[in-house]
Structure I
Amino acid sequence: MALLIATWPLWWVTSQPGSLPSLPLLDIVRKVDGQVASRIATFVMSGTLMAIGILGNYIKNAWRRKAWACVAICLTLLFALDQHRLQPWAYQSFFYAIIFAFAPTCQIARHWILVLMTSVYLYSSLGKFDYQFVHTVGHDFVLHMLKLPKDVLGVGWFDGLAVDEIATRLCFALPVTEFLAAVMLLPKRTQRFALVIVIFMHATLIGLLGPWSLGHSWGVVVWNVALLIQALIFLMTLHRNEMQDHVGIQPNDVPRPRSRLWSIARILIIVACVAPLAERAGYWDHWLSWSLYSPHTSGADIEIHQSVVDKLPEQTQRFVEDDQDGDGWHFVSLQRWSIETCWAPIYPQARYQIAVADDLARRYQIDRGIRVIERSASDRWTGQREQRWLVGNNEIAKRLRESWFYSF
């Protein structure tokens, strides 16, 4: 619920000018009134989550399971209505919801949550063994940590040394640590050590990413707090036979027989754990592959010609930056647009960002006055990317139709 509040505008759609457009995940839901459907689903999901949180211990097992199933259904609808909502924490929450709804016993629920946790940290770590991470985000993280003693205590431990070079080398420790945590999460003998590593990782990220430091969005910070609390709960219940949580499955629940719905839920979880293998080939989205803090992702730069900037609403024009090179084209800052209007980072996928350009071109009747520079995912070893220029609405729309997501 805290994460929902931290990104509220993303879910509670408004029709105000300047809002980032809601872009359905599939063409088949485009005929639905997105604003009305989103508000109903968000209202129902919020009420259900509050009921689970407040009355969890007093709700009968059958009703609690139905409540979690309701949350999963609402999330599915909300994802379909706007692919921007496929935030990593929301995607993870969907799988937790189906586990709580359909898992036969507490032990089975705990096992599958651990499987998901392992998947998150495994793919997240593998995505960081990457040229772009080592030379950008990872380097900045380590550099900030190295400079922290001087900023806080006035002690310059690395004064006079090649701090940039040290940071580049040390940043390999970040994915190595995360990878070790992932491979040690499932074996019972190493779970305690893995959970301690996970707690340390998220505590460090909270310190680095908060408004007191690098200033990332509140959604990112709250998610790290939630993952830290999750690891603490697992650590404290490590030697219990069953996991007790007032919002999940109770130890005194009568185990329910294995159902067809649980079989479907397991298939979905397995797909979510295997599909990220196709990310680099472009067949699975970066965030759904747990590419977290990993800048190798694909994307698109949108530029508007100065002759058509006035066609945009004033609320949107504030995200159009000055012409830096005097060629008459102005960069549209999607990241700032998303953070300020949705309280969440922009969805890091070229397909989605091209869809934003397509919506701008169609909604405000911009033809040749818009262009897109599409960037592929970077090469893991060299950091190189392929670029493709799309000039005008026709080329943008044609490129969008080539996406396999829009063939449904």
Structure II
Amino acid sequence: MKKFKSDFLHTMQERGFIHQISDESDLDDLLTKETVTAYIGFDPTAPSLHAGSLIQIMMLHWFQATGHRAISLMGGGTGMVGDPSFKDEARQLMTIETIENNIASIKKVFSNYLNYGDGPKDALMINNADWLRSINYLEFLRDVGRYFSVNRMLSFDSVKTRLEREHSLSFLEFNYMILQAYDFVELAKRYGCRLQMGGSDQWGNIINGIDLGHRMGTPQLYALTSPLLTTSSGAKMGKSATGAVWLNADMLSAYDFWQYWRNTEDADVPRFLKLYTTLPMSEVGRLSTLAGSEINEVKKILATEITAILHGRAAAEEAAETARKTFEEGAIADNLPSIEVPTGELEAGVGLLNLMVRAGLAASNGEARRHVQGGAVRINDKAVADERTAVGTGEVTTDGVIKLSLGKKKHILVRPA
């Protein structure tokens, strides 16, 4: 294994972030000698990023923590096109208003991982709409488009895979890689940015940017990609049985976020401690040696540390305590996720399947029915076998709530409103 001189690449290697690096010796030297600026782009396809983006956010965190300047680039321009990389079909086009609303919402998360400001090592948040939306098409074709070979663009895996499956690729999407490459050049010119990072699916796009920079007279540019992670069982990161694991607190509670990481598969715990926490490697090493019943305590530490970075230490410890009360004491903890249902509806009786969907415990009545038939559903800790059950005011406990549970780990409080 190569030994890196720079703190950043050493940290990336030690914690398992590296998939590919371009000109790694030169980049290592550069990071050792001076403060470097790097960026990662995030397209605003939803009002929140999900846990699948955390590895990239942590890369920016460590980049700043090791003495460099990080840029989080919001795709206000590229988001109007949509990244076709390894997608089977075109993304739904978003309006400018939706894109801008999504960016405003996404921004909230980054300040938990990066320090923004005006200092030489403070992070920057930039929107590529600042230059992409004002482009003159004919000038762009002449000044930038002439440097791109269609033959070469068709050879990239992200495009080739789509075409081999005989899925159409629109001219709009085909332009995405040109726009992303141009972003790198603009950031190099405006902010002295030398490094672009991203997931391994972005390698071709990043190399395009390096080549374009070379042709347009920027200093040497570099690429660093991380592996595309899945769990040991092959599940995608950032997805749970009930949907996306959102980073914004208004889309997923700190408790549910904590629970996602608490449910980590045993084999993934050492890897996730390195990637998603800031615990010293000596402590990661110690925790990674624990096994048997102790692994469950390590999972709680993992969940609490990851949640503390995103939601704050107090919210993380509160989530851990809520879980302890719920699972170890069988108590109804006030901090469990909850929904409100009008008292009038409860007086008339709400269908169990409907209530499960409203509570986010199932995506459809059909899925809810299967959970009931499988014996996984409980009301106030009592199993429910009849899918036709109506939930009403008679189920409201002395705590003023109804506890609706799916399996051992998913609980929602239904509050009469």
Comparison of I, II - label where relative contact order in percent (Cα under 8 Å, 6 or more apart) is highest: I
Value 22.1, calculated as mean projected area of the Cα convex hull in nm², assigned to which of I, II: I
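To which of I, II does the computed value 0.80 (FRET efficiency 1/(1 + (r/R0)^6) of positions 287 and 359 (r between Cβ atoms, R0 = 25 Å, to 0.05)) belong?
Matching structure: I.
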Distance in nm of label points 7 Å out along Cα→Cβ at positions 31 and 367 from the coordinates reads 3.0; which among I, II: I
Value -12500, calculated as helix-only ellipticity at 222 nm (-39500 (n - 2.57) for each DSSP H run of 4 or more, over all residues; to 500), assigned to which of I, II: II
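Laboratory data are not the source of any read-out in this text; all were calculated from the coordinates shown. Source: prediction; values computed, not measured. Cβ atoms are built from the backbone, for glycine too; each structure is taken alone.
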